[in-house]
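Some structures are shown below for you to check.
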Structure 1
Amino acid sequence: MTMLDFITERVNSWDRLRMAEEPIFIYGMGNGAEKILKVFEQYHIPVAGFFASDDFVRGHSFKGHLVHTLGQIESLIDDFIVVLAFGAGYESIYERIKEIAKRHTLIAPDVPVVGEGLFTYEYAMEHAREIQAVYDMLADERSRRTFADVLNFRISGDIKYLDRCTAGREETHSLINFRQCRTYIDMGAYNGDTVLDFLRSCGGEYDRIIAIEPDERSFRKLQKTCDERHIEDITLINAAAWSEDTELEFSELSSRGSHLEGGSSGTKPVRAVKADSIAESADLIKLDVEGAEAKALKGAEKLIGGGASVVCALYHRAEDMFALPLMIHEMAPDARLYIRHKLYIPAWETNLYAVNQ
C-alpha cells in the first residue's frame, strides 16, 4: 500500500464551491453558518441566500438576507447548491438532508468545532505519516473503512461517506465488554445521558461511577438525572477535565458547546482536574470534552497505562483524527484501537475505542 491511497478525494469542498457556477444557498443559521461564512470570505465564495426548515422561517433575516424555505427557493431557481451549516444527529432531519441531496448538490463543509485550521487535502498530505500510522494500527477492517470515509468526507463535504460508515448503538457497544467495567469515569458528562447509557450497557453491575462536568447548568441537570434515577455509588464533580489540577477560563453555554477558553471575554473561572488525581484505577474512561481531549488524556495517563479502556471523541479539532489515537497508543501500546461513526452530519460523533480489556 502506498502512502494514503485510501484518501481518494483531491478537491476540497471550499475549492469546489469557489469554482461552482450555480448559486449557493446556506441551509441553517447561527454559529455553524457564521463559521462557514468566515471561510467563504477567505475563499471568495459568494452566497445567494439562506434557508431554514419550514418551522423556523418567520420572515426574519440573517446576515442581511431574508431567510426563505427550501420550497420558496425551488419555486424560483431550478439548479443551485445547498451548503449544510448545522449538525444533524436525529433520524428525521438526517433523512430530510439525504432527500435534499437527491434533488440538489449538497455539501457539508468541515469546520472545526474548536480551534483553527481546516482539514483539506493539503492538510492531510502535510500529516501523511501520522494519518497512515493510525490507519495501519487500527484493529479491524471496519475501523479502517470508517477512518477513510470520515477523512474523505472532511475533505469533500460529500455526505455519502458518512452515510455508508454510520454504525448503530449495538455495533459500537459490542466493542467493549461493559460487564467488566466496574469503575467508569465520564469526562464531559453533560446532563447525565452518557451515564444512563453506561448503566444500560453494564446492566447496572458496577462498583463506582465518577462523572465530571464543568458547565454549571448542565451540572445541575446531571445532578437531577442522578437523583431522579436514584443512581448509587456515583461521584459528581463540577469541574473541567484537564492535564493537571488547576483553574481555567471557561465559556459556559449550558450545552455541549461549552468549552475552555484562553481567558477571553465572556468566560468565567472553573476548577480543572486530572483523572489521575480522582481515581487510583478505572476500567473505562469516556472523553467528550469539546476540544480539550488531548489535555484530558494527558491527565489520565496513569489510568490508561494501567489498563483503562477509552472512548474518545475524535471530531472537535482538525488534528484529532490522528493526534488522539497516536497519543493513546503511546500510553497503552497493547490496546486495540477501533473507530466508529454514529449517525451524524457533519462528522461529529466519530469516536475512538481503545480497548484494554
Structure 2
Amino acid sequence: MQKNIAVIRGDGIGPEIVEQALKVLDKTAELFCHNFEYTDVDMGGCAIDKWGDPLPEEMLAKCLDSDSVLLGAVGGPKWNDVPGNMRPEKGLLRLRAGMGVYSNNRPAKIWPQLSSASPLKESIVNKGIDFIIVRELIGGIYFGTHKTELAEGQKVAVDELKYSEAEIERIGRIGFETAMKRGKKLCSVEKSNVLDSSRLWKAVMHRLADEYPEVELSDMLVDNCAMQIVKDPSQFDVVVTENMFGDILSDEASMITGSIGMIPSSSLGATKCGLYEPIHGSAPDIAGKDIANPIGTILSAAMMLRFSFDMEKEADAIEEAVSRVLDAGYRTGDIFPSEDNSGLTLVGCSEMGRLIIENIQKG
C-alpha cells in the first residue's frame, strides 16, 4: 500500500523526534511491504522565519493533499514577541481548522514499566490508568471572537465561547463511538452550573445517549473532573469535553502517567486524513542535544497507521517494539529515575529510535 504523509518537523526538538518516527515508519513499511512517501511542510516558528507566516496557504494545501499529517512540535521563546495573529501556535490552529479535524483523542495510559514514574501514590496507580480524552478541537473559546478595547479609560479583553448544537453533536458521537469500542463508559465534562454553552452541551449529550443505550453516560463538572483524575483515574474510560477544558484536562492526565514525552495524540474529522502529534511542546532548552524522548512521536505514527490507514498489525508491531525496549530497561532522560535506577540504561533520542527499530517484528 502506498501513502503520502505530510511531515511537519516544526521547531525545537521537533526535527529530531520526527526523524526517529520516520525511521520507524520506514522500517515498518519495509517489513509489511508498504511505501510511505513524505512531503515536507513548513509550519510554526520555522515558517515565520522562512515565509513570514506560521502556515502559508501552499503549506496547508500540501497537508490537505496528503493521506495524513505527522507533526513534531511548534513554538518557542524566539517568537514570543511577534503579533498575536502571527504566533507559531496560530499556524497550528489554522491547520486544525483547515483540515476540519474537530476531534482530538489523547490516551492517558500508564506503561507498566513506568508505573513508578507516576507522581500518584502506588495504591492509586495499581488500580489502573487507561482512559482517553476526546476533546472538541475547532470550536469554543479558542475560535471565538477575541478583542481588546478601551472602555471607561481602561483596556477590556473579551474572548467569546460559543458552541452550536451541531458542533456538540458531532464530537459527542465521537465520544459515544469511542466508548462503544472500549469499556462502554462515557463521562461528559462541562460547567453547566455556570455556563450556557455547557448547559447546551449537557442537553445534547443526554439526547445522544438515547441512541447508545449500551453506553453508561455520566456528567461531571470540569473542576470536579480535575480533582478526580488525580484522586482515582481508574474510574474513567472515555471523557468527552469542549476545547479549553479538554486542553487543560488532557495535559493533567498525561502527567499522571509518568512523562508527557510518552503520550501520542490523533486529531480526526469527517475523513481518514488526520493530524498526529505528541502532546509535549518544542522544548527549545534541549533542542539539538539528542536527549529528547521520541516515543510520543513514534506512538503518534503508530496511531496514524491504525486510525487513518487501517494498518492494525503494523501499529501493533510498533507499540510492541516500544514495550520491548522499555522491558529491556532503556530510558531517555525524562523517564530515567534519579533514584533506584539499577538495571536501567540512559539513552538519547537517536539511540532510543534505533532500539525501537531493531525490535519491530512482523507477526
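Quick note: the coordinates plus some simple rules give every number you see, no bench work behind them. Please read these numbers as outputs of a predicted model, since none were measured by experiment. Cβ atoms are built from the backbone, for glycine too; each structure is taken alone.
As an exercise: Cα extents along the principal axes in Å, for residues 100-299 alone, calculated from one structure in 1, 2, equals 48, 44, 38. Which structure is it? Clearly, the read-out refers to 1. Computing Cα extents along the principal axes in Å, for residues 68-203 alone across structures 1, 2 gives 56, 42, 35 for structure 2.
Of the structures labelled 1, 2, which one yields 2.5 when distance in nm of label points 7 Å out along Cα→Cβ at positions 196 and 308 is computed from its coordinates? Clearly, the read-out refers to 1.
Suppose distance in nm of label points 7 Å out along Cα→Cβ at positions 220 and 348 works out to 2.3; of 1, 2, which structure was it derived from?
It was calculated from structure 1.
If relative contact order in percent (Cα under 8 Å, 6 or more apart) is computed to be 22, which of 1, 2 is the source? Source structure: 2. Rg and Dmax of the Cα atoms in Å was computed and gave 20.5, 70; which structure, 1, 2, did it come from? That value comes from structure 2.
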